[in-house]
Structure formats: structure tokens, C-alpha cells
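Some structures are shown below for you to check.
Every number in this text was worked out from the coordinates using simple rules, so none of it is lab data. This one's a predicted model, so the numbers in the text were calculated from it and none came from an experiment. Cβ atoms are built from the backbone, for glycine too; each structure is taken alone.
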Structure P
Amino acid sequence: MAKLSEAIDLAGIDPGLPSRIHEVIDRHVACSPDRIALIEDGASWSYRELDRSVADTAAGLRSLGVRAGDRMIIVSENCIALAALLLAASRIDAWAIVANPRLSPRELEQTRDHSGARRMFFTSEVSKEAAAHASRCGTETRQLGPFQQIDVGALNESAVAEPVESDPAKQVAVLIYTSGTTGAPKGVMLTHDNLLISAKTTAHFRKMDADDKVYVVLPISHIVGISLLIITLMVGGTVRLVSKYDPAALAKAIAEEGITILNGVPATYQRLLEYKAVAGLRQLDRGSLRLIAVAGAPLDLDLKSRVEQELGLPLSNGYGITECSPGISGVRFDAPRSDQTVGTLLPGVEARVRTIDGIPVARGGIGELHIRGRNVMRGYYRAPDLTQYRRPRALRRRLPLYRRPHQGDDHPIGLQRLSGGGRGHPQFA
């Protein structure tokens with residue numbers, strides 16, 4: 001089996017990347033403005049409508065005192081309003097922080113205080129949890145662009161805007177708070193270039209195009225949800241936004257809505273199979289589904305086998321972390337595997353295994369996994385001590401222990417995770 005880097009040339013992917021994430025829609029606005037870009041229950045927007053609404057929302061943000069370089073928090077489930085706010089933040093060079101409404105009040109306050117956010121926005125009509133946070137924060141309901149009711153927090157007059165960088169590799173697009181594998185919440189600074197190169201690589205890797213319709217139920221408050229949104233808009237496809245996971249609704253959408261790509265965690269697929277059994281269905285209708293992928297937690301081999309038998313498609317495993325935007329490796333859907341491997345390194349991603357002291361690990365030895373590439377974060381916000389291993393475009397990201405395989409193992413980039421934060425996968429292929 002060839003290494004992935006031999007099959008896909010990063011140099012052929014890079015040309016034509018925009019400088020900001022909101023610009024991924026520009027070509028489609030010009031060439032196919034009536035194509036549907038976003039769908040949620042009861043509403044849809046074309047690329048033309050999305051473009052106009054993002055511009056109007058950006059103007060609304062400016063009128064509310066949000067400046068370039070400001071951090072702004074969006075407390076929201078997956079919905080059209082969240083997508084518009086995220087892209088509008090990019091349009092004015094603000095840093096977007098998408099917060100899961102299921103955070104506790106204390107966790108949301110920690111994010112607000114650490115980030116020094118200029119304002120907070122709540123999509124209360126979509127989420128009762130967001131509405132509860134809004135009520136507690138004493139927000140005011142305002143019209144914002146095309147949205148008649150967005151709850152808006154008070155202006156933080158003491159907020160200091162960060163410098164704006166014209167270089168997309170330096171300008172932060174999103175700030176994602178994650179405990180990762182080390183426990184303490186950290187603000188991961190992902191630049192526009194981080195997100196764009198990761199999206200372009202994944203789209204190429206999956207052979208995505210404008211005919212794809214992607215079911216986005218993984219929260220946009222996490223990196224995978226943000227990535228799926230950007231990837232799909234980049235290729236001119238349709239994003240099916242889902243605020244809360246319901247296996248019955250997923251089964252119906254796959255059968256009736258023309259969904260072509262589904263990303264999930266193992267529990268997404270486990271609950272789908274449980275729904276089938278409880279509902280007494282003989283077989284799930286695969287509809288137009290062409291690719292199913294999983295990440296975020298160890299994949300049980302029995303679950304993988306049952307999902308593949310049910311849907312008639314290989315379940316492609318992958319591995320990534322927020323700090324890598326998120327992709328590190330993945331199994332190619334056109335080269336499926338029968339084991340739980342998380343595949344080969346994605347194009348442009350380099351990895352090595354070292355001891356804690358930085359000494360190369362011999363085959364069969366145990367060490368830390370170091371990653372570098374354009375997908376690697378700018379650093380941790382306001383935490384230079386936690387970013388001490390970062391170098392320009394290269395991050396010696398200290399992950400839990402991995403084993404480098406013995407000579408002769410059939411794993412071109414073979415790395416085996418031995419211990420750590422609970423999100424690990426058994427091996428790279």
C-alpha cells in the first residue's frame with residue numbers, strides 16, 4: 001500500500017486558496033448563486049443568500065462595537081445563524097469563539113474572562129440552553145443582519161483588540177477552548193491558513209465536489225464541526241446543519257434527503273444501529289450515502305464491522321486534534337482497511353516519535369508523537385508557557401505515548417498509542 005503522501009501532492013492542492021475562511025464561498029456565489037449552501041430544519045439558504053446575509057451580519061457586528069482583532073463568543077447549537085456569525089466574524093477580522101450551550105455557567109465565564117471577549121451572542125431561538133445562558137447574562141434581544149432575534153451581551157469596554165495580520169498564516173480565525181489531553185482548558189489559536197489548508201486537503205482526499213451534501217451534527221463548537229462547514233462550502237456543496245443528534249432523524253435524512261457524507265464519533269453509529277433494532281427495521285436505507293467516517297474516540301472493531309455490513313460502505317477511521325485543525329491521519333475511502341487503523345498521514349503533515357529528551361526512538365521503542373505542518377495551530381492564547389515547543393509552521397506537540405513499530409510491520413507510518421487522555425486510537429497504518 002502506497003503512502004498517502006505519494007498519492008496526493010500538496011503542491012497541487014495549495015494554489016488558489018483564499019486568505020480568509022469567509023472567502024471560500026466567493027467562487028460559488030459568482031458561478032452557482034442559486035445552489036443551496038445551508039439547510040436546517042425548516043429553512044435553507046442559497047450561496048447568494050448566504051453571501052448577502054454574511055455581509056449584513058458583519059455590518060451588524062460592527063454597529064455593535066465588534067472590531068477587527070476582537071474576540072467574540074457565539075453560544076449556539078449548529079444552525080444557519082451560527083454559520084453566518086462565524087463567517088461574518090471572518091469578514092471583519094474578529095476572532096470567533098463558538099461555545100457549546102451545554103457548557104456550565106462557570107465554564108462559559110472562564111472562556112469569557114480568559115479571552116477578553118468584546119461581546120457574546122446567543123442563538124436562543126435554536127437552543128434552550130443558549131437561552132438560559134442569555135437570561136443569566138442579562139442580554140438584550142436585537143436584530144442582527146437577517147436575524148430578527150439574537151440575544152446580545154453587554155459591550156466589554158475594556159477589551160483590547162489583537163493586531164490584525166494580512167498574512168492568513170498569522171491572522172487567527174477561531175479560538176477554540178479545549179482541555180485536550182492535558183486537563184486544563186486552553187485557547188487554541190487556529191489561523192485562516194490552518195483551517196483553509198486542512199479543509200482543502202481533506203476535500204481533495206475525499207474527492208468532494210458540489211454534488212456532496214454533508215450531514216453536520218458534530219458540534220461547530222468543536223474543530224471537526226467547523227472543519228466540515230468550511231470544507232463543504234469550499235467545494236460548493238450543501239451543509240445539512242443539525243442542532244442535536246437524533247438517530248431516527250439521521251436515518252430519515254440519509255434515506256430521503258440525499259446525504260452523501262456522514263462524519264461521526266463511534267457513538268453516532270452505535271446509536272444508529274440501536275435505533276434500527278428498536279424500530280424493528282430490516283435494513284437501513286443508505287440513500288445516496290457514499291462516504292462514512294469516524295474519529296474522536298477509539299473505534300471498536302465489532303462496531304466497525306456491523307456498521308459496514310449495515311450500510312454497505314467502509315467506515316473510514318481518522319485521527320486528529322484541535323491543535324492540528326484537526327487532521328493528522330486518515331484511512332482513504334478508496335483503500336479501506338479491515339482493522340481499526342487511523343490510516344496514513346495526511347498530505348503536508350509530518351510526524352516523528354521522540355523520547356521526552358528529543359532523542360529518536362528506535363523501532364519497537366516508546367516515545368512522544370511530534371507533529372508539524374501548515375495545519376498546526378499558531379499557539380495557545382495567553383499561554384506562552386504551554387506553547388514553548390512550537391516553532392514557525394512546526395509544532396512539537398507533546399501527545400501521549402506512542403510505540404514505533406518493529407521492522408517489517410505493514411504500517412508505512414506505524415505509530416501505536418500506548419497511554420494518554422482517552423481519545424487515542426490504536427495505530428496508524
Structure Q
Amino acid sequence: MGPLLIWALAKSGVKRNKAINILFMFVRLVSLWLTIFPMAYYSIQNIPLTDLAKEFGTPLYVYDADKIREKISVLRGAFEGIDLTIKYAVKANTNLSILRLMRENGVDMDVVSPQELELGLIAGYEGSNITFTPSGVHFSEIEYAVSKGAIVNLDNLSVLEKFGQTYGSSQPCLIRIKPHVFGGGNEKIMTAHPESKFGISIHQKAEILAIVAKYNMNVVGLHQHTGSDIKDGKTFEQAASALFDFAFDFKDLQIIDLGGGFKVPYSPEDPGVNMKEVGQIMSNAFSSFCAKYGRELRLWVEPGKFLVSESGTFLTETNVIKRDPVKTFVGINSGLNHLIRPMMYGSYHYIFNASNQDASKQENYRVTGYICETDTFSFDLKGKENERLLNEVKEGDIIALANAGAYGFTMASHYNSRFLPAEVMVDGGVARVIRKRETMEDILRNQE
């Protein structure tokens with residue numbers, strides 16, 4: 001096909017070199033399509049999704065361990081030549097088996113609560129491999145983190161002062177700066193703009209420096225996190241530039257933490273971040289800063305969704321096909337209680353009928369849940385409730401939602417007193433339960 005395409009382009013007047021470039025672009029687009037939505041996605045590591053649903057029941061979260069390893073490798077490869085530490089943003093997926101997989105692959109942790117910190121310790125992490133980045137918490141949580149050996153990231157002047165009063169120079173810390181940069185796929189996940197609750201404003205430098213000097217604080221790093229679903233290197237570069245300018249007033253830094261937020265692909269029209277390009281931009285900016293600073297520092301990044309989102313598939317079963325004069329609904333045995341991202345953010349998840357690979361007969365369906373609320377899953381790329389073109393769906397068919405590895409189970413609830421789903425990991429071609437499905441006993445536990 002390749003030589004034929006080059007010949008056809010050449011006959012139409014396109015020069016051979018340009019024709020070859022067009023061919024490569026075509027191949028790359030096809031490859032991208034197959035990477036995001038591969039033909040073999042009806043299985044994970046050669047285990048059919050329908051078999052997983054039959055063996056473990058639905059609704060079911062399934063995670064592909066190989067995909068997580070792949071994303072770790074991609075991220076490391078994007079920052080070649082840089083002293084890089086990957087800090088997994090644990091809130092994306094807190095399952096102990098996921099945490100152990102991260103630890104086995106040399107990934108550290110970033111946590112936002114004492115409970116996440118404790119999970120990390122149970123998963124085998126040392127406190128020194130954990131960063132605690134809280135927002136608006138009681139100071140006792142910070143004291144707890146310090147007692148476990150974690151390094152604390154301080155994000156407001158009040159806590160900075162209290163930390164200085166309590167620990168002076170005896171405990172290292174990072175300071176989270178708000179660089180006043182807009183970046184993110186949804187206003188609810190933008191965290192560095194002027195009105196965000198996160199970080200100390202870059203315009204409060206004088207107050208920060210005064211507190212640090214007053215208590216001779218051991219500030220070893222500066223941190224910022226722009227937001228989530230960022231796909232262009234320029235946004236990271238803009239935030240990093242503000243942080244680098246700020247850093248020259250701190251003479252003993254060891255770490256620059258540029259956060260995470262790398263966009264993942266949700267559809268062929270939305271390919272996600274070019275990690276190699278972003279890594280190169282960030283690496284160049286960081287290297288230039290280190291040269292001006294006078295010595296090499298360590299670069300930290302805090303990906304969450306980037307590492308685990310594409311590993312996850314959420315499997316549900318079709319309860320009912322409801323044919324309405326206006327549209328046809330597919331009602332599945334789950335809802336916003338298990339996957340709230342579409343209703344909360346208008347998030348797009350690729351949806352397909354795992355029970356039917358025959359694309360010769362398709363229909364537009366609105367995919368909805370069983371919760372006594374509007375709980376639509378089929379939002380479009382513009383964040384609006386819409387229909388999806390699916391292979392014909394029948395009652396009992398398994399409906400799969402892709403990109404479900406991040407902020408799925410961790411944001412699940414008992415709304416309508418529904419049970420939380422089971423979680424399964426596929427590793428080495430073997431599927432195993434890593435969290436049991438809940439029962440009525442779990443809902444009644446701690447109640448009187």
C-alpha cells in the first residue's frame with residue numbers, strides 16, 4: 001500500500017520526498033488510532049473482556065499492569081539526561097496493588113492525606129519516598145506526615161509560619177507556589193490561576209521570604225502544579241519560568257517540582273500530550289535554570305492520570321434497552337456512584353460494546369446509569385450529554401468504558417446504598433482480584 005500511495009501522490013504532482021513524508025504521517029495517524037483504540041481492545045493481555053466480566057462479575061474495574069509500566073517508561077524517556085524523580089499522584093488510584101507496582105518500578109509517591117500516606121507505607125514505601133502535599137488541612141496532619149518521615153509541601157502562609165515555629169531548620173520542606181497560570185482541560189481541574197485555593201501566590205514572595213528567614217527554615221524545594229489535561233509544553237514552560245524566577249531567592253534548593261497534569265488520549269480527535277516534546281521543553285528550561293542557579297538540582301514530576309488512566313477499563317452490563325420517541329437509551333448496571341467523572345467534569349470516555357465486534361449494524365445510544373439522578377456516561381468531547389455510535393446492543397451485553405484507571409474507583413461512593421465494584425489487575429496474562437466486591441455487611445459496618 002505504501003509504494004502505491006507514493007506513486008499516486010507522485011502522479012498528482014507531489015514530489016517524492018513530500019510524498020514519503022505524507023505516507024509517514026498517514027502511518028503515524030493509523031498507528032495513533034490503533035494505539036488509542038486498538039482492534040484487540042476486546043481483550044486485555046489476550047483475556048477477552050467478556051471472560052473477565054463472566055469470571056469476576058460486573059460492574060468491574062480492570063487494570064492492565066503492562067500499560068502502567070509502559071507509561072512509566074515513556075515518561076522517563078521524555079526526560080533523558082535529567083535527574084528525574086517520578087512522584088505518582090496517589091489520589092488517581094490508591095489500590096495497594098497499584099502502589100506496589102509503582103514502587104517496584106522505582107516510582108515515588110505524592111499523597112494528599114494521612115490515609116494515602118499510610119497506604120504507601122503498607123505498600124512498602126519508606127517515608128522518605130513520600131511527599132505530602134495537603135491543602136487546607138489541620139496542622140496535626142502535617143505533624144503526622146513529618147513523624148512518618150515524609151517531606152511536606154506547604155501551600156499557605158499560615159501553615160508556613162506554623163511549620164517554621166514548630167520545626168525551625170530541623171525538618172526539610174517544599175513550598176507550593178501559585179504562578180498565576182491558566183492551564184487544564186476543565187476549570188474544575190485548573191489549580192494555578194489567581195483564584196485557585198492551591199499554593200501561595202507568587203506575588204507574596206516578600207512574606208514567604210520573611211517567614212523563611214525568621215525561622216531559618218530548611219526549604220529544599222519549590223513546587224507548582226498547573227492543573228490536569230495539559231497537552232502543550234508552552235503551558236508547562238510558562239509555569240516553570242515563573243517558578244524558576246522565584247527560585248533565585250532560595251540559595252539552598254535541591255528540588256524543583258513541576259507537578260503533573262499531562263493529558264491522556266480520550267479519542268482519535270484528542271490524541272493527548274506529546275510527552276517527548278513536552279519533556280524536551282521542560283528539560284531544556286530546567287537545564288538552563290540549573291546553569292544559571294550555579295549547580296544541578298533534581299527535577300520532580302507528579303503524574304497521576306498519565307500513569308494509570310489508560311490502564312483501566314470499566315466493565316458494565318446492559319440492564320435495559322429503552323426505546324424512546326426521541327432517542328434510545330442503554331441502561332447499564334452502574335452509575336455516577338462508580339464513575340462520576342462524566343457527570344462532574346463532562347469527561348469523555350470511549351465506550352464500546354465488548355460483547356459485539358460486528359460493526360455492520362450500529363446505532364446511536366445514550367448510555368446511562370441506574371442511579372436516581374441524571375447519570376449519563378456518554379458525554380461528547382465538548383462536555384455535553386450526547387449519544388454514542390455503538391455496535392448493536394442487546395440486554396446482557398457488556399459495555400466497556402476506556403480510560404477508567406484514574407479517578408474512577410477512588411471517587412466512587414455508596415450513593416443509593418449501592419455496593420462498590422470489584423477491582424482486578426491483569427499481569428503476566430493472569431487476572432486476579434485486587435479488591436473484593438462489597439456486600440451489605442460493608443455498608444452496615446460502623447453503623448448502629
Structure R
Amino acid sequence: MWVTTLTQVRDLVMMAAVMGKLSTIFLLALLTLNLISNRVTVADEPPRSGIENPAALQNFFRALADARSRQRLEPVRIMHFGDSHTAADVLTADIRRHFQGDFGDGGAGWIVPKNPMSTRRLGVTSGATSGWSIEGIGGRIAPHRIYGPAGIALSTSQPNERAWVEASGNHFELYYVRQPGGGRIDVLVDGRSVLDAPLSLSSPMPGASHLFFDTPAATGRHRVEIRTLSEGQVSILGIVSEHITPGVVYDVLGVNGARASRILSWNQPALAAVLADRKPDLIVLEYGTNEVVDNGWTVASYQRFLAGIMRRLRSAAPQASLILLGPPDRSDLPVAVNRMPLLIEAQRRAAFQAGAAFWSSYGVMGGAGAMNTWVAQGLGQSDHVHLTRSGYNRIADIFYQDMMVAYGNATPNRRRSSPFDRP
């Protein structure tokens with residue numbers, strides 16, 4: 001009897017051991033399938049469309065509603081940071097046209113004369129004499145790294161040089177650098193100085209500064225001109241032209257080949273000071289095309305990095321809403337094709353983490369492999385990285401339509417009670 005019982009016990013122990021091993025294998029299999037499933041979810045899920053997390057845009061939508069009802073006496077300001085998709089001002093020109101057509105023309109906004117990356121803008125003329133050069137790109141980096149939001153500066157150390165912007169407006173702003181050994185300048189509107197005395201840009205420590213001035217004329221085209229009066233370094237960050245009236249101003253702040261990390265390479269106190277003075281209502285970030293082929297990033301690390309940049313911008317401009325625009329598809333390199341879905345997911349998570357909205361050009365195009373289709377349709381360029389003018393216009397049209405859907409949902413009728421009505 002005891003022998004039989006011991007035999008049964010031994011058999012039970014052996015069966016339990018076998019079942020234990022099977023259970024372990026089963027659990028490991030489930031875990032592996034779960035990991036694979038998570039990876040596939042990021043890579044293979046259908047592209048999303050529309051503005052994600054639109055509640056993050058409530059301050060911007062409130063400003064638009066106030067402009068439309070003419071309760072706001074100054075323009076709604078949008079600052080669009082980005083890479084080459086932004087810098088040429090093709091995509092952004094169409095977005096600007098939509099906003100200004102519906103909410104009013106607030107003016108040309110931020111212009112850097114002699115900007116080599118921007119296409120010519122309708123209604124705006126700018127230029128500079130031969131003694132000026134562009135710093136911040138091409139290896140020409142000043143030790144103080146003060147470049148403002150455009151990431152570049154127009155600089156000279158020679159007297160009798162001129163730089164100018166001609167545009168419609170009645171309110172103008174000049175952003176410049178004060179620094180040791182700075183020169184003296186005069187600022188003119190339509191040939192007349194707006195200064196009581198020449199402006200010295202010399203300072204013991206480098207820093208960003210600004211000058212605001214208005215013209216009596218309510219409308220009309222004006223020429224704002226900077227003249228250097230002496231030897232000494234003069235660095236112009238930008239000239240702003242606006243209408244003091246309800247409307248929209250759309251600043252284009254793109255640099256060819258840029259990554260989001262470029263923002264951190266600029267002088268941070270100076271950038272924060274300019275943003276505080278500019279008071280944007282919406283900050284748009286559009287990066288990713290160049291980062292996607294870089295080594296050393298993961299979804300988690302890129303998410304943390306982008307969220308950190310957005311927190312910096314929010315700290316400098318707390319009144320501004322933020323939206324992150326995912327890049328278009330890119331199919332020139334296998335690594336870009338494989339990583340783009342992961343980068344888009346990292347951007348989406350970063351936006352939500354930072355309290356920003358998100359919109360995906362990649363998703364709108366159709367997701368993985370869409371660039372090949374767009375090239376075949378004449379919407380993408382032959383480099384399989386950039387879009388044609390028609391392609392950028394299509395992206396701009398869809399983005400604006402999605403923004404207006406989100407705006408309409410947030411402000412269904414300003415005549416009735418709305419979540420944005422002030423108490």
C-alpha cells in the first residue's frame with residue numbers, strides 16, 4: 001500500500017514538474033506575442049487623421065474667436081518652427097492664406113532680409129546691401145549664439161550698409177543683438193528716422209533686444225530700413241510688419257536640414273526673451289524628417305526629448321497653445337521607411353505628455369509607402385523626401401480643414417454660451 005501510494009505521489013510530482021515547465025513556456029509565449037503585438041501596433045496601425053488632443057488648442061481657438069468677433073484689437077500670432085518643409089514658405093504660405101482669408105490679414109509678420117531659404121512672398125519685398133551676411137547656418141556661428149526664433153541673423157560690421165523690408169502694415173518691430181563692440185544704427189520708415197538719436201548696439205554682455213514703432217497711416221505699404229552708421233557688429237534677428245487690427249500673422253521660422261535639437265543650440269535666455277515679447281497665440285513645431293535616419297534614439301528617448309523642448313517653449317510663452325506636426329512620409333532610404341512609424345508614435349506621445357495637440361502629415365498622406373504614390377501623382381519630389389508645390393498645398397488644405405473642424409467643435413456658436421466665453 002505504501003509502495004503504491006509513494007509511486008502515485010512520485011507520478012504526481014513528475015506531472016506537476018512537467019506542467020510547471022509547460023506553464024512557463026506558455027507564459028513566455030504569451031509575453032513574446034504581446035511584445036510582438038505592441039511593436040506591430042506602432043508600425044502597422046491605420047494612419048490617424050484629424051487634430052489629436054484638440055483641447056490643447058483652447059487658448060488659440062479663443063484668440064481666433066475674439067478676432068472673428070472683433071473683440072481683439074491686435075492680430076493672432078502663429079509661430080511655425082521647422083525644417084526645410086517649413087523654411088521655403090510654400091506649405092506655410094498656403095496655411096497663412098487660409099487663416100488670413102477667414103480671420104483677417106494681420107500682416108507679414110517676422111521677416112529676415114536676405115534669408116536664403118525662403119521663397120518670395122506675395123506682397124513682401126526685402127533685401128540688403130552686399131556687406132551683410134547670414135549667420136547661424138553654413139558654419140557661421142557667433143559665440144553668443146543669439147539667433148532668435150528664425151535660427152539665423154543678418155550681420156555686418158561695416159558702416160553704410162542697409163537692410164530693408166517693404167510690406168503693408170502700421171505696426172513694426174525690430175529685433176536685434178546688443179553685444180560688446182556693437183555698432184550704431186538708424187531705423188527709418190519711408191525714409192524718415194523713427195529714432196530721436198542713433199541707436200547704439202554696444203553692451204557689456206550679449207543679449208536680444210527689440211524696438212517697437214508705429215506709423216500714423218492705418219493701411220498702406222511701408223519700407224522699414226536699417227542703416228549702419230559706424231563700424232561695429234550689427235546683428236538683425238528679424239523685422240516684423242503687422243496691422244494693429246483683428247487678423248492673423250503667420251511667422252515662418254524654418255531652417256533647411258534642421259532637427260528639433262537645433263532649438264537647444266540657440267541662446268536660450270535670448271530666445272525666451274524674444275518669445276515673451278512676440279507673445280504668440282500658437283506655436284507650431286514641425287520636425288522629424290532629418291531625425292528619422294539618425295542613430296541612437298528610441299521611441300521613449302525621442303518622446304522625452306521633444307516633450308522637454310515643448311515645455312521650454314511653453315515656459316517662455318505660457319499663453320500660447322502648442323501643436324506638433326508630424327513630418328511627411330520619406331521613402332528614399334530603407335531606414336527612413338522602417339523608422340518613420342516609430343518616430344510618428346514618439347511625437348504623438350510627446351505632444352500628449354507636454355499638453356500639446358498633434359497632427360500627422362504622414363498619416364494624411366496614407367502612411368508607410370505613401371511618398372511613392374505621391375511622387376507618381378506629381379505631389380512628391382523625385383528625392384522622395386520633399387513634396388511639390390501641389391503636394392504641400394494639399395497638406396496645407398487638409399491641415400487647415402482639420403483645424404477648422406476642431407475650432408468649430410470648440411466654438412459651435414459664439415452667440416450662445418461657449419466653453420471659451422470669459423466670465
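Overview of results
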read-out: Highest-scoring label, criterion being volume of the Cα convex hull per residue in Å³, among P, Q, R; value: R
read-out: Origin of the value 22, where relative contact order in percent (Cα under 8 Å, 6 or more apart) was derived from one of P, Q, R; value: R
read-out: Highest-scoring label, criterion being distance in nm of label points 7 Å out along Cα→Cβ at positions 325 and 349, among P, Q, R; value: Q
